Each structure stands twice: as C-alpha cells, then as structure tokens.
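Undergrad: In the part that follows, the structures are each spelled out as structure tokens.
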Structure I
Amino acid sequence: MNVVAEMKRTDRDKDWPFITSLGTNMIHQRDPRGWLHLFDEDALIDLQEEYTIPIDLLPVRPVLQLAVKRDPKLHQALLAERRCWQELDRLRIRVYRAALRPYVLAIGRERIPEDVPLHEQHAARVACAERNLSQQPMATYGIKRLIEEARSATAALVRPELLQWLPNVEPYFTYLEV
C-alpha cells in the first residue's frame, strides 16, 4: 500500500476539522490512508472502536502510536504536528513567491502594449516566463532544507519532547525530485 496520501494541509485553523472529516470518510470507506488525515484527538480515539490503525502507518505518522496507547500527550502532539504542517506550508509559499519575483520584475520591464492582440500578449508573457521562472523552485531550494527549516520553526513554538512525534514529511515531496 502506498501510505502517502496526497492531501494539502492548511495554515487556516478552520480547515483542520474538514481535513479530519475527509480522513474519517476515507476510513469508513476502508481506505486506511485516512488515518494520516485525522487531526482531532476524539476522532482518533473513537474510530479505533470500530477500526484498527494499520501497523505500517505507525512509522509514517508517529503520533498514531500515541493514539493507539491513548497517551495523554496525544492532544499536544497533534497540535505540534499541525504546527509543523503550517510552518511547512508557510515556507513553501515563501519559496514560490521568491521564485516568482524575477518574472514579475521582468514582465514589468517588458511593457507589453494592451492594444496588441491577446495571442501576442500571451506569447510575450510565456516567453518571459520561460526566461525568468525556475522550472522547479522547490527542488532548487532543497526539500531537505525546507523540511529542516519547518521543523526548526516548529521547535521554537512547541515543547521539545513533542518533536519526536512529528511525521516524516519527505515522502510528500518525492514527486519534486529531479
């Protein structure tokens, strides 16, 4: 089973219950990857009454070990995990914004006349993009570097003993490898 289920995380607090809801639906539909998307302590505990967390998911998402044991650290570990995903998302957006900057500056210098036919404007913008946009800004920045910075930012915000329960997020970036 491919245990990495693609689902964007969020930096908005109001979205996390929706992610948990999607994970719950996945589990009810017998897709065990749903366990990777539960960010509510009660949902993690309650679902174990009817379903078993697959053992192969425990190393992928260490916080599930706390859920299985009904460990009191579960709530704080889930908050730390959410924070790590939020930091990762914040840094990812920063990388893309930095990669976009050369294009924005160059397109401003292009001064494409508005009275030129749309297909010519489009061609000029595409040519400018090809000259000024990085093909793979995340790979250029470095996935390991991004992850280390997200973990470091998370470490500054949570109790140190919670860091051991953070997931290995590297598999979520395998599609970016060159």
Structure II
Amino acid sequence: MSAEIAYLRPRPRISRRIEPATLPALLHVIGHMREVDHREVYALRWYDDNDAASLAGEMLRMAPFCWVAHADDGEPAYAFAVRDMWPGVCALGGFGTDRWKDVLWPVTRFTRRLLKATLTDGFVHRVECVSLAEKIDGHRWLRWLGAESEAVLWAYGRHREDYIRFVWR
C-alpha cells in the first residue's frame, strides 16, 4: 500500500478516557503503581504502611477534583488530583502504572485545560507540585506543562528523599 493511500485511510478511534475517580479504578492504579511513583508517593505520607485503601480513600475525599485516566482497553493507567492547600494555592499530584505512556497525551491535554481554568478563575494564583528529585522524565513533563522549578527540597521525604517543587503562577 502506498504512503498516500495509507495516509487517506481513516484511523481507528482510540477510546482513552479520563473519568472521575472510583475506588476500584484507584485501587487498580495504586496496586500496579510504577516503583518510582510508589517511592515518591509513600515518602510523603504520614504512615509507613503502604496501605492502598488509605491512599485511595484520601484521594476520593478530594472529589470532584480526582480523576483516573484509562488506556484504550479500559485499564486504569494514571490517577491524579488537585487539592486546596490554603487560600489561593492548590497542589497537583499524580501517579501511574507502567501503562502511563498510553494515556500521556489525554492527561496532558486535560491537565493543561485544568491548569488554565484553575489559574484564571480569580481564586487561585499558584499551583504547586513536588516531585522526587530522581524522577527526571516527570520533571521534563511538568516543565512541558509550563511549570517552573522553584526549589530543591532537601531531605523532604520520610526517609530523607530529595524533592523538587514545581509551580505554575
């Protein structure tokens, strides 16, 4: 088949979707979380119990500002949320499975729209995200979303892990 014909052929629609988080979807993502995401998330939690149900419950309490992105076959691949920290400041965070790259573009589009809406609503002037210092690919993605690296947070995690704070203003 020539390149011209292949170009004209309609492409199948991929049904990646982002939906409000549900307990089963969150538990799936948490249970299949990438190792680097696991270290990043659990180093910032009060308890060293790696309790998936507790993490899922905390995220669900952030509803309606908690979502799960599903891969084209319906498997939950990435969970993320926004929460208020104090007046005018929100925190953005997320974690994924090894299938994170399957939902990278839908999550990127959704997050860009979310950040734009959040920062232009007149109530929020700053959005923050902290990321494990060794998570270089994640930092590249945050910068691509328009975040600026603001500070290195030395020994910020429970076991003295270093983090980098990113901000949108």
Structure III
Amino acid sequence: MSYDDNRDFITFYGICTYNWGETYGTFSGTSYILVRDYISDGCSFCTSSTSGSTYTIKFLYPSYIKKDFWVEGTAQGHITFSATGRASSVTNYRVSICKINSDMTDEELFATGTKSIHSIDCVTGYRLALNDEIVLPFWINCTPEKRLGENDRIYMKVESTATNRNLKLCHDNSSTWEDFKIEIPFRL
C-alpha cells in the first residue's frame, strides 16, 4: 500500500446537550451533536433519548470540514440501548454516515443497512430488563469513496425499532462508558 492510500481514522462521539442548539441546513436548534472528544464531566448533558418503539436520531458535527476530504474504507463503532419502564427488545437498527451539502441538501453517504437482532440463547437474548443496556457494534463499508467538501457538514443517523415503547438510545458525555462512538476513515 502506498502512502497515498493511508487513511486517518477520526473518532466521533454522539452526545446531547441541554442548553446548546445547532442550526444548519435541515437541522434547527438540534442538541444532538458529534464531538471529537468528551466535554468536562461537570457539564450537564442528556444521557439518553426519550423512550420509544421506533425513532430516528441525527447527530450533527457542528463544524465545517474546511478541506476537501474523501471518506473511504471501513467505518466502525457501536451504539448503546437501554430499557426503561419494563422489559424491551431491540428488533433492528441502522446507522448512516450523511452530510449536508453546501447547497443545504442532505445526502446519505454510507449505511449499515437494516440489521435485524435475533435472540442468543446463551446470553438470554437481547431482551433487556429495566435499566439493562446492550452495546451493539457496527461496521460501514465506505466504498466507493465519497467526497466531503470544505463547506459540507457531516452527521450520523441512527434508526431503530423495539418491541415496545420502552427503549432508548444512550448518548451520555462519559469517557468511562462510551455510549455512541464511530471511527470514520478520511483521506485528503
């Protein structure tokens, strides 16, 4: 492999703030943002989404890319779900890497596809009791390469379905337990 084929993997964490909102393109005052590193544990953050049976949550990176980059390779990461109220099961999920173009249009770049969750008998399956958490890994094939322009903004989209309305996506600002993490392969 030549040096030109090397990629830099940039790690992003999905968090949700109480008192900060980003507006850009189709996002209007969103509190769901991507950060490159966790913010002080002393700051107040929303630890998880509202419970539901189906939902879509988008995490916006609040900065411009500032250069032309190409996303190419394999992105990897994990998401965390938790049960509230009573037992719940994750039935499927989908994670996407998207961008808002400089003309303010949305574009999905890459996605996992819908991943169905099946019980695993030796681990009591994916049925979560009250306050149980499950961490689900994902890999996204980022080929063929896609361009991120200097005036584009990147965002992540998580879609999921559960057996009832007692499931939530976790996104706490905690470096000791990473709820939502993705490593994206970039090259100049």
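The numbers here are math on the coordinates, done by the rules we state, and not lab data. In this text the structure is predicted, and so the values were computed from the model without any measurement.
Undergrad: Out of I, II, III, which has the highest value for relative contact order in percent (Cα under 8 Å, 6 or more apart)?
TA: Details: I: 25; II: 20; III: 38.
Going through I, II, III one by one, relative contact order in percent (Cα under 8 Å, 6 or more apart) peaks for structure III.
Undergrad: Let me ask something additional. Here volume of the Cα convex hull per residue in Å³, for residues 37-140 alone has been calculated and equals 167, so which of I, II, III was it run on? Before the final figure, lay out the partial values.
TA: Details: I: 167; II: 118; III: 159.
Going through each structure in turn, the value belongs to I.
Undergrad: Sticking with this structure for a sec: When volume of the Cα convex hull per residue in Å³ is calculated, the result is 133; to which of the structures I, II, III does this value belong?
TA: Working: I: 154; II: 141; III: 133.
That value comes from structure III.
Undergrad: To continue, here is another question. helix-only ellipticity at 222 nm (-39500 (n - 2.57) for each DSSP H run of 4 or more, over all residues; to 500) was computed and gave 0; which structure, I, II, III, did it come from?
TA: On the way: I: -17500; II: -10000; III: 0.
This figure was derived from III.
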